[in-house]
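Participant: Following are the structures in question.
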Structure I
Amino acid sequence: MKRILSIFALVATLGLGFSANTYAEDTALAADVAVVVAPVAVLAPATAEAAPAVATPVPNKGDTAWMLIATVLVTLMVIPGLALFYGGLVRQKNMLSVLMQTFMIFSLMGVLWAIYGYSVAFTVGNPFFGGFGKAFLLGITPDSVAATFSKGIVIPELVFVAFQLTFAAITPALIIGAFAERMKFSAILAFMVLWFTFAYLPMAHMVWYWDGPDAITDAKSLETVMANAGWLWAKGALDFAGGTVVHINAGVAGLVGAIMVGKRIGYGKEAMTPHSLTLTMVGAALLWVGWFGFNAGSNLEANGYAALALVNTMIATGAATLSWAFAEWFLKGKPSMLGAASGAVAGLVAITPACGFVGPMGAIVIGLLVSPICYFFVAKVKYMLGYDDALDVFGVHAIGGIFGALATGVFVNPALGGMGVYDYVANAVGTYDFAAQMTAQAYAVGTAIVLSAVVSVIAFKLVDVVIGLRVSEDFEREGLDTAEHGERAYHA
């Protein structure tokens with residue numbers, strides 16, 4: 001427990017230091033920056049507001065088609081993308097176990113999302129937790145619509161349900177890399193149910209839930225929207241596609257798991273090299289391709305801001321790949337394929353919260369800077385503090401997510417090429433306030449760290465008491481493929 005606290009303290013010092021000068025009162029902060037959770041949306045022309053009647057919005061087939069494609073792309077990220085990326089990094093005797101864990105978590109989370117997850121995340125409740133009004137997808141039909149980030153523009157609600165399902169499915173799957181090769185399959189599934197319910201769903205609600213832009217017509221209506229919204233949305237935190245909800249959330253849970261499950265047998269004494277960097281590269285490439293759905297799909301519309309998110313995702317990832325490879329080349333004498341793949345993932349993580357808010361040059365800067373930071377945690381901090389994060393979930397996802405979330409607050413500034421903070425009352429970009437925006441970003445980062453850490457510690461402890469976290473020493477030496485699943489990934 002002391003080790004967990006020391007690591008969190010280090011991260012808080014490094015990460016939240018960007019926003020130390022928090023001076024605004026909570027209510028003033030909300031009024032300054034709470035009117036946006038999206039890029040500058042393509043709104044109806046100002047003259048349309050004077051029209052005597054407004055037709056009920058119907059989904060555009062182009063937007064709907066794009067969101068269906070984006071949903072498929074995010075699914076590609078998980079199965080097979082993440083499965084192959086992680087699978088190639090473990091030893092051969094554990095390859096199939098990682099594939100099975102990823103496949104089953106994706107399936108389990110999808111079912112839970114339909115039963116209660118969507119309702120808890122995306123319906124009115126309180127600032128921290130939604131309600132059960134749409135449990136079992138009650139009342140959602142092919143004719144139901146969901147708001148986007150533009151006034152008068154909607155998409156089919158079932159498309160939004162499916163798109164957000166993929167986010168809810170990939171986030172828990174990211175965690176398994178931290179304690180790969182030594183945790184019971186049954187314990188993993190039990191932990192994921194608890195963590196999904198009490199860590200993922202509240203974060204998704206706090207960051208992303210609001211009544212939509214059509215509910216905002218004047219300052220009075222904005223107050224109502226803010227009262228109904230998630231806590232962090234109301235504070236003005238910007239997270240376009242999941243830097244806090246997905247990556248910090250999962251990365252912190254991974255660190256807690258790595259410490260509480262314990263180190264692998266022989267860690268630091270035996271070689272534990274990846275068994276197939278070829279598969280890891282294939283997995284990283286699938287992640288990169290699928291991430292376009294993850295980031296550009298989060299715009300919810302097929303317009304210029306989806307294109308901006310796609311371009312930013314492309315170039316930030318390329319910059320991060322280069323900076324990791326060159327950092328490794330300089331420090332170790334040789335650039336590695338593993339380093340390039342790690343850099344790509346770090347870049348994808350860091351640009352996720354920022355992709356629809358920053359300009360292309362800001363995206364390149366974010367990509368160039370994130371890899372050296374993550375590399376330091378992966379190559380130095382992990383060994384200094386002695387935790388066995390097998391596939392560097394914390395070092396890449398949590399650290400990259402923290403940096404990306406804070407960098408979003410910096411590079412959203414129009415003076416740095418960003419899109420600015422949009423005011424839905426004035427229907428125009430508002431005045432950028434560095435201190436207020438960074439305060440909001442710090443709230444989001446800190447909430448994600450604390451919530452995920454607390455829920456993870458409790459969930460791991462409960463599972464340990466009821467099921468037990470770790471396989472036996474004999475099973476671990478034999479490998480989880482045969483010990484847990486009675487199969488092998490390879491027979492040659």
Structure II
Amino acid sequence: MDPRHEYARTMTRRHFFGRTGMGLGAAALASLLPPAPASAATATTGGLAGLPHFAPQAKRAIFLFMAGGPSQMDLLDYKPKMEARYDQDLPDSIRRGQRLTTMTSGQSRFPIAPSMYRFQQHGESGAWVSELLPYTARMVDDLAIVRSVHTEAINHDPGITYLCTGSQLPGRPSLGAWLSYGLGSANQDLPAFVVMTATWTGRAEAQALYNRLWGAGFFPSKHQGVALRSQGDPVLFLSNPPGVTGADRRRMLDTLARLNEQTYQTFADPETQARIAQYEMAFRMQTSVPELTDISGEPDYILDRYGPDVHKPGTFAASCLLARRMAERDVRFVQIFHRGWDQHGNIAGDLPNQCRDVDQPCWALIQDLKQRGLLDDTLVIWGGEFGRTIYCQGTLTRENYGRDHHPRCFPVWLAGGGVRPGIVYGETDDFCYNITENPVHIHDLNATILHCLGIDHRRFSHRFQGLDIRLTGVEPQHPVLDILRSA
């Protein structure tokens with residue numbers, strides 16, 4: 001942001017008097033209202049006037065991001081007819097000239113690789129689920145499984161960036177930053193947006209994740225995700241250095257705030273105020289974050305529910321437990337990235353490990369939220385940036401195979417706040433290659449997430465560089481009302 005332009009925009013004479021008048025009116029109104037509750041966890045701070053646009057079904061969201069592209073036909077999109085086509089070439093009528101990645105574009109043929117894993121129907125919904133996800137199978141009646149999500153991105157970095165920020169090009173605010181900017185925080189002692197990157201046991205060479213995936217883009221930096229670490233301080237520089245007491249830190253911040261306020265009065269750069277707010281948040285987190293990450297008070301039956309990995313900091317299980325603890329504390333948006341889903345080869349070895357990492361913890365998180373009465377107003381999302389090809393990458397055998405990236409169809413499941421449980425939405429063809437019913441673009445998915453939180457994505461924009469930018473882009477997009485409790 002150019003501070004001169006920002007100053008001119010925010011401090012015109014007309015804007016000054018308009019803001020003053022509204023301030024007097026607000027003060028008069030406040031004098032007539034009962035006092036606000038003192039709890040830091042109940043008072044919403046920040047956010048935009050007029051949001052939410054309508055009564056939200058969810059107050060908070062947890063996004064379980066499977067980075068790398070889970071193989072849909074091996075997990076949630078059963079394609080039994082492919083068994084009869086083992087090692088046959090993918091018909092040109094199915095591929096329709098789709099561009100391929102450099103990993104398979106040089107192959108002389110594209111042999112069909114049926115899934116080696118058994119599927120069964122589960123729950124009242126009759127959802128087909130792979131044997132690799134036994135805990136997910138137990139909770140299908142809590143989920144809305146969408147099998148028809150699609151994207152234009154064909155490689156990891158633009159694909160993840162696209163889903164997380166609404167653009168394949170870096171620089172836009174992430175979903176969590178949009179929620180922090182629009183809805184503010186419901187807990188003054190913890191960030192509105194927290195990110196965890198969990199360990200994994202699948203393919204060791206995993207796609208890199210960059211902090212711009214949870215960045216604030218053109219919003220003030222206070223809206224960016226705060227990364228929670230599993231080693232050392234949970235947040236960088238959270239502890240005072242040797243010889244510095246809490247009182248010393250308080251005096252230092254007070255002095256620094258006065259200096260920053262002088263800077264703001266001179267240049268009116270909103271980043272200066274964001275810096276002040278971040279320093280104050282860091283000071284409060286010195287108490288709130290250690291309490292959040294201390295799971296010693298959790299009963300054994302809860303820890304057992306998440307599985308043995310819950311005792312290992314940084315695992316997906318431990319991250320899911322912390323996500324539940326953050327939901328209890330009204331953290332607006334939690335995102336857990338689990339890497340290693342990029343199975344170009346060795347699906348037989350890597351995919352089962354990946355599923356063991358996440359299957360039981362995902363189930364435990366849903367049951368934990370439900371037991372505590374939090375699932376009704378907490379939206380949980382599971383999915384990756386794209387899917388995998390039905391044809392094999394490299395050598396195909398009955399015992400093993402690999403799959404390339406596939407953007408035309410892949411599954412996402414949702415549960416909790418605002419979502420109709422126990423439904424399967426969208427259909428793909430017998431090759432799990434093209435969508436045949438109810439396509440859901442990733443912009444539609446983000447519009448659905450915003451809708452659950454009470455936001456009309458069409459009315460939620462920010463002017464930047466002369467454009468009114470939305471998370472969901474400029475083309476017509478729609479929340480998927482058919483999977484929601486109320487349209």
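Participant: From I, II, which structure was FRET efficiency 1/(1 + (r/R0)^6) of positions 187 and 387 (r between Cβ atoms, R0 = 41 Å, to 0.05) = 0.70 calculated on?
Facilitator: Values: I: 1.00; II: 0.70.
That value comes from structure II.
Participant: Could you figure out which one of I, II the value -0.93 for log10 I(q)/I(0) by the Debye sum over Cα atoms at q = 0.20 Å⁻¹, for residues 75-162 alone was computed from?
Facilitator: Numbers: I: -0.93; II: -1.12.
Clearly, the read-out refers to I.
Participant: Ranked on Rg/Rh (Cα atoms, Kirkwood Rh), for residues 403-450 alone, which label among I, II comes first with the largest value? Write down the numbers at each step before the final one.
Facilitator: Details: I: 1.02; II: 0.99.
Max of Rg/Rh (Cα atoms, Kirkwood Rh), for residues 403-450 alone: I.
Participant: On percent of Cα pairs over 41 Å apart, which of the structures labelled I, II is highest?
Facilitator: Details: I: 15; II: 22.
Checked I, II; max of percent of Cα pairs over 41 Å apart sits with II.
Participant: In addition: Which one of I, II has FRET efficiency 1/(1 + (r/R0)^6) of positions 131 and 459 (r between Cβ atoms, R0 = 30 Å, to 0.05), as calculated from the coordinates, equal to 0.85? Mind dumping the intermediate values first?
Facilitator: Numbers: I: 0.85; II: 0.10.
The structure behind it is I.
Participant: Another question, then. Kindly point out which one of I, II the value 14.1 was derived from, the read-out being mean count of other Cβ atoms within 10 Å over residues 299-306. All intermediate terms of the calculation are to be shown ahead of the outcome.
Facilitator: Details: I: 22.4; II: 14.1.
Only structure II yields this read-out.
Participant: Sticking with this one: Please state which of the structures I, II yields -18000 when helix-only ellipticity at 222 nm (-39500 (n - 2.57) for each DSSP H run of 4 or more, over all residues; to 500) is computed from it. List each step's numbers first, then the result.
Facilitator: Numbers: I: -18000; II: -10500.
Derived from I, not from the others.
Participant: To which of I, II does the computed value 3.2 (distance in nm of label points 7 Å out along Cα→Cβ at positions 179 and 371) belong?
Facilitator: On the way: I: 3.2; II: 2.3.
That value comes from structure I.
Bear in mind these aren't lab numbers, they're just calculated from the coordinates by the rules spelled out. A quick note: this is a predicted structure, and the numbers were derived from the prediction, not measured. Cβ atoms are built from the backbone, for glycine too; each structure is taken alone.
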